Each structure stands twice: as structure tokens, then as C-alpha cells.
Structure 1
Amino acid sequence: MANQEVIYEKKGRIAVVTINRPERMNAVALETNATMYDIFTDFLEDQDIWIGIITGYGGKAFCAGSDIKEMTERPAGERVSKAADSPHQEGGMAHREIWKPLIAAVDGYCLGGGLEIAMACDIIIASNRSSFGVPEIRNIGGFPGDGGIHRLPRHVPKKIAMQMLLTGQRISVEEAYRIGLINKIVEPDQVMDEAMAMANTINENSPIAARVSKEIATKTMDLPLEYHESEAKTAWELDRIVGAKLRNSEDSKSREGPRSFVEKRKPVWLGR
């Protein structure tokens, strides 16, 4: 791997982001976060890229979280902004609205901020030697403040989430699969192949529909299906509002989806 803390590669319609700090278990330092913030800014703006894969280099850890050693070396009293426009957030993505699909390819430890990064993705493919946890309460007397405290109870049953948050103990990859935290367990040498295969499968579909599906599913997760007319917007209304992005796209207006189905061929998506 090149001598960079984060490797950013574009392979066709797929962007691959690799955390490259194996000597620190791929823990993210402030500079790492800032680099990833810039990477995901480019990822969002590049119309030719439809999906992203995040992984870690070295085989021992996907990401072990924040670089605690670096924390102790910062000047006393220094605070790192967690504002939405700040690059100093876990993986540069904790507060970002990223509607392009994301896949985490996990091999090894996925802890703290590393699990926050993985949970910010839509799909997690993990090797059979991986483990997961939020050890902040044990390690630094804190909590996963870059999204983990909110996301974990949304990804797994609340009682299990609370046990993980309050004990700081890791869970095995088998347990992670059982509770629905990850999608698939594979051999270590198959993790990236499975992630690329999943990305290619998703990219066979309409990219606009994929983004709209992700946005609607995310934004309506905590909304009831119905409100009284005098109250706030319903989940169904958001279907109409956000779904307009699909209806107004060139792919939808050209009827490429139904035409390719009738013509028994693969669709050619523009992504616009």
C-alpha cells in the first residue's frame, strides 16, 4: 500500500476507501478524520461514482476507533469540534448526509469509532475473525459520541445495545450476525471480493432509486406511518417529496427501467 493514512481509489462506478494505519490498528487520528472528510466530500460530488466501500488495511483491524494515544498528546483542554461541517468527526462521516450506498468490508477488530464508521454504512460484510464493540466506557470513561450512541440501538435490539454500551465488552462476529448487526460472514480473503460483488449487484439498479430508497428509509425510520392531517408530515408524504428526485431524473423520464425489462436487456443507467 502507498504511504498514505487513507487510500482513495475509484474503480468504475465504485469508490474504495482504505484506512491505512495498521501500526495503530487503523485507529483514526485527527488528520485521518480530516482526510476522510475530504474524501467523502469528493465521493458525494462525483456523479460518476455511485457506491462506496470502506475497509481497513492489514488484516488485524478494520478500525479500532479513535487514536487514544494521540488524544493524550493533545494540549490540555483542547476540544475538537463535532459540528456538522467539521472534519474532526469519526471517519469524516458521522454528521454527513450520504445517500449514495455504502458498504463496510470488515476484517478484524471493529471497535468504537470503527463500529461507528461501519454503522454509518448500509451493508456490513465481515470476516470470520472479526469482532465488534463500543469500548469507550471502559477505555476512556466516555461514550461513542460520533453517532454510535444513537445508531447502535437502531441497528440491534435495545437491550443488546445497552449491554454493549454499558459494559464495553466486544461481541463475536457470529453474535453480530445473529443480532442483525452485519449482513454476511466470509473468509478473510473473501471480504473485499464479497463487498465488490455486492456493490456491482447494487449498481445494476437505478442509482437514483438506490439513493432515494436509502434516504426515505433513513428519514422515516422514527416516524409513525400516519399523522392527523393537522400535524407534521407523514412517512407517506416523504415518499412523494423525496421520491420526486427519482421521478424527475433522466433515467426515470427516459423509462430506461421498464424499457430494458421489456427488451430483455440490462439497463444502462445515467445516474442523473
Structure 2
Amino acid sequence: MPSVSNIAIGANMAAAAANKARHGMNESIARLSTGVRAMYGADAAGHSMGKNIQAIGQSYGQAVRNIEDGISYAQMGESLLLEIGNLAQRLRELGIAADNDALIDDNQMAALNEEAQIIGDTVDQLLDKTKFNDVEVVDSAAATGQKKVAIAYSHLTANTSDVGPEVTIAAINTISAAADVDDTADTLLASVAEGLGNLAADLTALKAFQGAAAATSANMAAAGARLIDTDFALETAALTKNAILNQAALSMAAQANSAQSSILSVLQ
């Protein structure tokens, strides 16, 4: 290579290498500090895909919480029906006790009648007034209580499950006497049994949906992280490499500039 004075080839090459290493350092620092692998234009397509997967995973996570609400709704209905079943059992006792009217005086019969009437009113009040977040659990007038619970992430697919006792429990607030209320109690007990069976099936289904949604949410989160998140081990190694290259390039630039001064010795 001829000895010329107007340009330092080695110094320029070293400066270019230092500039490249500096960019590499900045990229690694940005990725390590933000935790985002796509910084400085790295794998934009992968980042977009990862964000979409993460959104789906988070939606499944919300579905898990939706299902938990559905489970609470069903358990509330179950507890309500169990209490109504207890009242129905007592109502049946009163009906059988009233059948022994030949040995019961008027005051005792009045007490039986009063208790039967209060039980009838209580059952009706429990059915009509017991609510989950202002949503009626069981209605004494019709087969209500079936509510849709969102179990999936997309509104574009079949993503709901019906939850509720789905039984008709006729109002019994018209009871005025204990006589023959055992028949009313038997009807009520049959309705309670049907409702409890439906709720048991709902709870089994909801728990299965919830388990699947929770697992899907976790797997989606992991898949999204692999696409989006910085690999700290690899990026730290890249930062160290570029730091060494930057220092070496700057040192070589200094050496190249020093070597160029040898031209002056020819002029002396």
C-alpha cells in the first residue's frame, strides 16, 4: 500500500467497525432494558404474532374468571335449594302432624297452621329475593335461572355455557293451613332434587371448561413470551461481544492514526 497522507484507510475501517459495534451495543441495551426482543427492528413479524397470541391467552384468562362467576352463581343456587329442601322437609312434618287432628286442640292446630303459612311465605321470599349481583338465581314463577357464562375467548364461536337449576318451583305463599301440605312438600322436594341435579351437572361442566381455559391461557402466555421477550442470556452475550469489538475498533483507530504519522519522518 503506498504511503499517502490524505486519508487514513485503517483508521476509517476501524471507525466503521466501532460504529457497527456501538449500534450492536445500543440494540442489546434497548432489548435488555425493555425486555422486548423486537427493539431496533428485530423480528417485527414475530412480535406481531406474539402480541396476538398473548391477547388470546389473556382473553382465556378472563374466561377463567367469567367461569368462576358462573361457579359462584351455581353454588349460590345450590345453597338456596338446599335450604328450601330443609323447609320442605319441615313442611311435610307439619302436614303429617296435622293429620293427627283428632288429638290436637285448636291452639295447637293454629300453631301448626301458622308455621306452615310462614314456611310457604319464606320459600317464596327466598326464591324471589335471593340474587347474585342483582341476577335472580331461582324464580318461583317459572323455569328460570339459566344464564349464559362466557367460557371462550372469541365471540365468533360457540363460547357460552348455560348455568342454573332450570326448574319450575311453584309459589307456595298461599298456604293457610297445615292440613295436606305434605303433598305440597313432596312436590317441592321433587323440584329441589331436580334443580340440585341440574346444578351438579352445571358445576361439573364449568370446572372442566375452567381447567381447559386456565391451561390454554398459561400455554398461550408462554408461547407469546417466547416470541416477544428478550432472551437475556443471549442478549447479554451479544452486549459483551459488541462492547469488546467497540473497544478493539477504537484502539485500532488510534493505532492507525499513529501509524499514519510515519509519513512525517520522510519529510524530515
Structure 3
Amino acid sequence: MSSGAKTTTDYIQHHLTNLTYGQLPDGTWGFAHSGAEAAQMGFWSINVDSMAWSIVLGLLFAVIFRRAAASATADVPGGLQNFVEMIVEFINETTQSIFQHKNDLIAPLAMTIFVWVFLMNAMDLVPVDWIPELAVLLGVSHMKVVPSTDPNITMAMALSVFVMILYYSIKCKGAIGFLKELTLHPFPSILAIPVNFVLEFVSLVAKPLSLGLRLFGNMYAGEMIFILIALMFGGGIGFFIFGGVLQWVWAVFHVLVITLQAFIFAVLTIVYLAQAHDSEEH
């Protein structure tokens, strides 16, 4: 931990604060200098670091897969082609086992979500001090490098999926059919419409919340553990060695966590869109 004169609280707050751009208390626009100042900016502020890293990782995903597609061969494939084909086949098989309808968008969407979320999660494996401290040296006050620890990013992705759920629900079932689903299930009685609507509406709204908050909560907790382990490096040689071993063990375990969270987000997206396509009467 290269925190200088920082207290433990200062160190943790610094690593958990986004580089936020918005309207400052004096009415001008600029970057917040603290978490409290960022909170005062309100709705129209933007977490620049989360957005920037999300875009960079999305472009990295596109470049890698585009390169694999451009160099694909029917002869003995290279390592990159094998790797990409393995991901494509895995996601395609997963999609086919869950999604029983005809829609060529679902499998590519699931693959994009899985790889993109995995890359965002994988930034948690970068030592917590490296990029934030480098940013400070370059004059940037804060720098969070794990976009999936920002609820704005995870909920934005979840709400995008939610819009697709509403679109396909109305497209496949019709507006009347979708309305009937909200009002006549699970109890097919006119008298039960208020109860049915409350139950189905809560179930509908829970879908984006389960997507966005699950990913955010798990990744935020993982990042916090890395930060707490990093605090040990400033506690003497004994804590330094113990912290190094503990960080390695947690990083190995966290590889499973970041992969699983990306997979869960992709699978739930497939499941929710399959439900939206299901127009059968129950």
C-alpha cells in the first residue's frame, strides 16, 4: 500500500471513489475532488473512469474477436481461434438448451454480455494500487478500474436487457396478451386482477434488479476484500508476507467468481428473453 500519510479510512475511500464529472457547488462544471462532492453533483454527473474502462474493454473484446474471425482457417487453427471458437460453442450450446424460440440475436447477445462482463470483472485482478496510484502521479485524483463495481454500469446493462424483455413480450404476445399476462396470472379471475398485477409487476421489475444488483454486489465485495488485503502490506514484514499469500489465494478463487458472475448475467438474460418470447396460454 503506497498511501503515504493517508489513514486507513482515506485509503479505502480513495480506492472506492469514482472520477466523477458534473456540476460543482459553485455552478461550474468539472471533476469532483471527493466522494461527498461527487454525491452533491446529482443525477447529471457521470463516472468517467467507469465509462472509459467499459468502452476500452468493449473495444478490446471487439478487436480480439474480429482478429480471430479475420484469421480463421479450416486448417489447423491457432490458439486464438481455438479460444474464441470454444467460447462461441459454449455460449451457443447454452443458448440452445435454454432458448427454444427462433431469434438469431439471442446467442450473439449472450456471448457479448458474457465476454464483456468477464473483461470488466477481470480488472479486479489488477493489483489495487497500480492504476489508481499511477493516475495520481499523472494528476488524476481518482481512478476505479472495475466497471462492474459501479451500480451505474451494472444497472445500465440490466435496464438495457429489461427494455428488450418488454419489447419482445409485446412483440411476441401482443399488447393485449402482455396485459393479460400481467393481470390474469397466476389466478385466472377478473376479481384477482389487482393481486395478479402486484405479483406479476413485482416479478417483472425484479428481473433487472436481480441482474444489476447481483453483479454489482458480488464484484464490489470482491474489490473490498482486495483493498483490505492490500492494507496488510503496510503493517510490517509479517503482515506483508501474510497479505501476499492471502492476496494470491483470493485472486485464484476470484477467477471463479468473475467467470461465474459473467456467466450468470448471460444465462439470466437468455432465460428472461425466453420467457418474453413464450406466448403460450397457461
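Kindly point out which one of 1, 2, 3 the value 37 was derived from, the read-out being relative contact order in percent (Cα under 8 Å, 6 or more apart).
Derived from the structure labelled 2.
When Rg/Rh (Cα atoms, Kirkwood Rh) is calculated for each of structures 1, 2, 3, structure 2 comes out greatest.
If distance in nm of label points 7 Å out along Cα→Cβ at positions 66 and 202 comes out at 2.7 when worked out from the coordinates, which of 1, 2, 3 was used?
The read-out was computed on structure 1.
FYI, it's all coordinate maths here, none of it is from the lab. Model, not experiment: these values are computed from the prediction. Cβ atoms are built from the backbone, for glycine too; each structure is taken alone.
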